[in-house]
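Every number here is computed from the coordinates shown, using simple stated rules; none is lab data. Owing to the predicted nature of the structure, the values given are computational and were not obtained by experimental measurement. Cβ atoms are built from the backbone, for glycine too; each structure is taken alone.
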Structure 1
Amino acid sequence: MKKASMQDIADALGISKNSVSQALRNKPGVSQQTKLLVSNKAKELGYHYSAPKEVYTMSFLLMATEFAFSQTSFFGEIVKSAETEALANNIKLDTYTLTEDNLYKLTLPPTLKNYDGVILLSHSRNEYIKKVIDTGIPVTLIDHHNPELLADAILSKNTDGTFHAVSLLVKNGFKRIGFIGDIHFSPSYLERYRGYHRALTENGLSVDPAIEITEIEESQGALFSQLKNIEIMPEAWFCVNSGLAFMLNNYLQSSGYLIPNDISIICFDETEFTRMAVPQLTNVATDLPFMGKLAIRTLLHRISYPDEPIVHQQIIPKLNVRDSVLLKENK
C-alpha cells in the first residue's frame, strides 16, 4: 500500500501542499480550522509527521493585561504581527498575562531573566513597567508611554490623528462638535482630547464643555446615562475609540436620530465595531500590524545598539471615510 504524503492530504482537502506543511508545523498565517482539518486528515490517511526542532537565535516575552489580550480585533492584530515578524527573524516569542496581583505586588515573571528582550503592550501600571525596565533587559513599549518610563516606544500620533478627524468634520460644515472618552484612562485618550481641542481652536470654533464627556466607564449603561443629560445634541461627535462610537450610534438611532443626516459620528480606531455598525463608522486608525512588526525590529535594534538614545516612534493614523459623516456633497 502506498505511503500517504503531504500531497495526498492537500488533494483530499483541496488546499496547497504548502498550506498542509504550514498547518502541520503550526505556523502562523494558517487558521485554526485548517490546522484541525489537516491534523484529522493526516490521522485518517495514516500520515505521520515529526516537526523538526525549531532553532531560535533569541527569545522575547510579550506582556499585557488580560483586558489587552481580550481585545482581539485591536491588540490581537498587533500580537499576530509581532509573532510573524519574530518568526521571520528566528525569534521565539512567548506571551505572559499580567494579573492584578502581579501589577500591585510588583511580581515579575519567574523566568523573565531568561529572555533577551521584553515587549510591554498597552498601559498597565507604570510602577510595574518601570520595574521591568530596571532589570536591564531591553524593553520596547507599544501604545503606552510616560516620562518616567525610559524605554523605546511604538505609538500612534494621537493628536494629529484626532486633529485630522475633527478637521474633516469642520471642512464639511460642522461647527458644534462633541467629544466622548475618558481622558484619565490612558495617555492616548488624553492626547486625542488635546488633538480635538487643537482642531477646534485652529478652525476658530469654541470649546463647549456641555458636549464633552471626559469621564466615563466604557459601558452602554454609563454612556446612555450621560447622553440623556445633554440638553442639546451636537451636530457631530468624536469618540476616542470604536467601541464608544458603536454604542453612541445605537443610542442615537434608538432615540430617533438618523445617522449621518441628523448627527454625524467619527472615531479613533478601525475594528469590527466600525465595520458592523450601520452605517459603517468613519474613523481615523493606526496600522496595527505595522506596530507589531516595528516593535520587534525596534527591540532587535536596541539589543544591537544598547547605548543609542531612547526613541519614541509615532505612526501617523490614516483617515478612513465610511458612511457616518454627512459630507458637503451629500447635503
Structure 2
Amino acid sequence: MLASGCAGSTAGTGGERTAGVTVSRTAAFPVKVVDCQGRSTTFGAAPGRIVTSNAAALEMLLELGVGDRVIGTGFPPGAGYLPAGVAEQGAKIPVLGSAVPAKERLLGSGADLYIDSFASTGAMGGTGGPPSEQEFAAAGIKHVYLLSTACAKSTKTDLAEVEQDIKRLGAVTGTLPEADRLVAAMDGTLNKVATALGRLQGERRPGYFFFDYDAGTKQPMAVCNRQIAHAVITLAGARNVFADCDADFKAVGWEDVVARNPDWIQLGVRHRGSEDADRRAFDEAEQFLRTNPVTRELSAVRQGHLLRIGSEVTTVAGVRNADTVQQIARALHPDPVKDGQ
C-alpha cells in the first residue's frame, strides 16, 4: 500500500486515489508514506508505540481510535480542548514536554513512530534541537511529518492536505476505514457550505483578519496564504486581508491592518482550560481592539463584527477545521448558510 504526499504517485492493482492519497484496498501492509521532501518511510506493520509532537497529530490519532497506542506527546492539549468523545483518553496521554519533546527524551521514549507537525528546519526541535534521521533510525523510531502543517510550500485554499494527513495516518495505523469516515464527514460539512454559498464572487467576500491575540498585541501576527487558517477563511466565503503574504505567518504592523480595514475580525484565542477562562480571554482581546486608538476605528470593530472562535481549530490542522469553516460562514453569510447547513 502506498500513501503518498507527492503528486504522481501510484499504487498497485486495486488502488484508489482520494484526497491526494493513493491507497490500495487489496492489502493492509506494507505501507509507504512519502513526505514533502521526497523521503519515504515503509511500515511492515502498524506501529504500537507512538509519540506526537503536538495536539494536532494527537487529536487525529484519537479520532482514528488508536489513542491506546500513543505513549506520549509534546505541546499537550489544555483541559477541555479536545472533543468530548476523545477527551478522557487524551487526558491520560503522558506529556513528554510543554513544547516538542526534548531530543533525549524522545529518543529514549521507546516509541516506534514519531509524528511531527513541524517543518524539518529545527525551529521547533526543543532542547538540543531535533534528532537527525540517523538518530531516529538508531533508536528504532520511524519519523513522519504531517504534510498540512510541516510542508507550507504553496497557497492553501482547501483542506485537501488535512484530509490527506488523516488518510496517511489511517493507512499507517491500519485504520483506513475510520479515516475514510472522518474525511467523508468533513467533506459533507464543506460541501453543504459550498453549495449554500454558490459561486461567491471576490467583491462579495468580506475582508477577514485573524487576530492572533496570544501572539501579542504590540505587533500583530498575520495569517498568510500558506497557513491552514487561510484555507478555512477562504472556504467560509471570506477574503483573508493578508492573502498576498506568501508565508504561513508574518509579523505586520497595526498600520497594515488599518490600511486593509477588514470587515470581520476573528479573536484568535487559544484554549485556556475552561469556558470561563476562554470568555475572559476573548473579553480581553475585544477590549484591546475597542480601546486601542489605532484599532478602535476599524470597520469590524465599529460594527461589532468580532468572532469568538478558538485559535487551534482555525490554525491547527485537524478534523474540526471543517466545523470552523461552517461556523465562520454562518456568521458572515447568515441567509444562505443557515443553522441547518
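By the measure distance in nm of label points 7 Å out along Cα→Cβ at positions 140 and 156, tell me the structure among 1, 2 with the highest figure.
On the way: 1: 1.9; 2: 3.5.
With respect to distance in nm of label points 7 Å out along Cα→Cβ at positions 140 and 156, the highest-scoring structure among 1, 2 is 2.
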State the single structure among 1, 2 that was used to calculate mean projected area of the Cα convex hull in nm², giving 21.3. 1
If helix-only ellipticity at 222 nm (-39500 (n - 2.57) for each DSSP H run of 4 or more, over all residues; to 500) comes out at -12500 when worked out from the coordinates, which of 1, 2 was used? 1
Identify the structure, out of 1, 2, from whose coordinates mean count of other Cβ atoms within 10 Å over residues 76-83 was calculated to give 18.0. 2
To which of 1, 2 does the computed value 1.5 (distance in nm of label points 7 Å out along Cα→Cβ at positions 212 and 268) belong? 1
